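J.: These are the structures in question, set out in turn.
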Structure P
Amino acid sequence: MRKLIAVLALPVLFLAQTPKGKKDLLPNEQWVKLFNGKDLAGWVKIGNEKWTVEDGTIHGQGVTKEYGYLMTEKDYKDFWLSLRYKCEDDGNSGLYFHTRFKPGTVDVASGMQFEIDRTENHHTGGLYGDDRGWIAWPSPEYEYVMRPTDWNDMLMKVEGNHMICILNGVTVIDFTDPKPKSFDGGIALQLHSGGVGNMRFKDIYVRDMSRR
C-alpha cells in the first residue's frame with residue numbers, strides 16, 4: 001500500500017518517463033523535490049538579481065544589467081530534472097547543468113544550458129554553453145511547442161554525453177555530444193543579462209543517477 005501511495009503521488013510526467021521493469025531503485029535514483037515551495041533552502045544565489053518565493057513559485061527578476069543565477073547547493077552528474085516554468089515578460093532564461101562559476105563572479109567557468117525564451121525561433125530547449133556557443137537547437141517544427149504566456153512543462157535528461165529535452169510532452173532535443181567539456185556541477189536557473197528577466201519556476205523535481 002505504501003508503494004501504491006508513493007506512485008500515485010508522483011506527477012503524471014514522472015510516471016510516463018520512469019523506466020518499466022525496474023522495481024528496486026537505489027536511494028539516489030528516486031525523484032526528490034528540489035524546491036519546497038516555501039523558501040530557497042538548498043539553493044544559493046549567484047549575482048545580484050532578485051530571487052524570491054511567491055505563491056509556491058520561485059520568482060526571478062532582473063534588477064541589474066548583469067547575469068543572475070540560482071544554483072543548487074548539491075552537484076549532479078547524471079540526472080533527470082522536471083519543472084514547470086512561466087515567462088512573465090520578454091527576456092532570456094535557461095536551465096544550466098554541470099555548472100561551475102569563476103570565484104566571486106557570475107561568469108560561468110563550465111556548464112551548459114537548456115535554453116528558455118518565449119520569443120519564437122529563439123530555440124527553447126536547445127543546448128548552449130561550455131564556451132562553444134550553440135551546440136544543438138530544435139528543428140523548426142519544434143520552435144512553437146512552448147507556451148509564451150502560460151506554464152510550460154519541461155523534462156530534461158542528462159546521462160553522460162546524452163541530453164534530452166521534452167517540452168510540453170514533445171521531445172524537442174535528443175542529442176549526443178561528441179566532444180563534451182563539462183561532466184559534473186550544480187543545476188542553476190538563469191536570468192540573462194540586461195535587467196529584463198522575469199521568470200517563475202515551480203514543481204522542481206530531480207532524479208539523481210550520478211555515480212562517483
Structure Q
Amino acid sequence: MTDVLLGKCSTALSIWTTSRSLVVPRRLVNNSKFARAKKNSRARRWPIVVRDSGGGATPQGDGILNVTYAYVCDRHPSISKGYSEICGPIIRLVNEYGEEASCGYVNGSFCDGQYNVVCRSRKLAGTAQRRSRQRGYASRAVLFAHALILIDHDLVESTRALNEFYRDFDDQGSVDVDAHVNLNDLSGALSIRSINEVAYFLHQQYSEFLSQFC
C-alpha cells in the first residue's frame with residue numbers, strides 16, 4: 001500500500017489473514033488502564049495490536065478474512081461511494097448463497113458502524129476507509145479501504161475476549177455474540193466454502209474494480 005502513496009504504482013490489493021489478536025484504536029493507549037488491559041488480554045491469549053484509525057476493538061484470527069486495497073484517482077469519491085466500492089463485492093458474495101445483504105448499524109456488534117455489511121440483521125463484515133494524497137508535487141488523491149469478513153470464526157470466544165478487554169477499562173458497553181453471523185452460517189443446503197475459495201472470489205471481484213485505475 002505504501003507504494004501507492006509513493007507513486008510507484010496506481011493500485012494495490014491484499015487479501016489476507018493473520019494470527020489471533022484484538023486490534024484496538026490508538027486513542028485507547030492514553031487511557032490509564034490500557035497497560036493492565038493489554039497485559040490481561042495477552043494472558044488470555046488475545047494479544048493487543050494498536051491501529052491508527054478510530055472505531056472500537058475488533059478481533060482477528062482463524063476464520064476471518066481481510067481485504068485491503070488502495071487506488072489513485074483525480075478526486076476522492078464521496079464517502080458513500082467509497083463504501084459502496086468496498087461493500088459491493090461482499091454483498092455479491094452473500095447473494096451467491098441466495099441471501100440478501102445491505103449496509104447499516106447492528107446494535108451490539110463490535111466496532112459498529114453505518115457501513116457494516118449486514119445479513120439476517122447481523123453483522124457479517126466491518127469496513128473502513130481512509131483518504132490521503134500521493135507524496136510529492138501535484139500529488140493525486142489516494143483512497144485506502146479495508147474490510148474484515150467473518151467466514152467461519154469462533155464468535156463466542158472472540159466476543160468473550162472483547163468484553164473482558166472492555167471490562168478491564170470499566171467500560172459499560174458490551175459486544176453481543178448474536179449480533180454477528182459467519183458467511184458459512186448462511187450455507188444451508190449449499191456447500192461450505194473454504195476461506196481460500198472466498199479469497200479467490202473476492203480477488204476476482206476487487207481486481208476487476210481496481211483495473212479501471214491502472
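No lab work stands behind these numbers, since they all come straight from the coordinates. A quick note: this is a predicted structure, and the numbers were derived from the prediction, not measured. Cβ atoms are built from the backbone, for glycine too; each structure is taken alone.
J.: Comparing structures P, Q by mean count of other Cβ atoms within 10 Å over residues 70-77, which one has the largest value?
T.: P
J.: Of structures P, Q, which gives -9000 when helix-only ellipticity at 222 nm (-39500 (n - 2.57) for each DSSP H run of 4 or more, over all residues; to 500) is computed from the coordinates?
T.: On the way: P: -1500; Q: -9000.
Going through each structure in turn, the value belongs to Q.
J.: Please state which of the structures P, Q yields 31 when relative contact order in percent (Cα under 8 Å, 6 or more apart) is computed from it.
T.: It must be structure P, since only it matches.
J.: While we're here: If Cα extents along the principal axes in Å is computed to be 52, 40, 36, which of P, Q is the source? Display every interim value, and only then the final one.
T.: On the way: P: 52, 40, 36; Q: 48, 47, 26.
The read-out comes from structure P.
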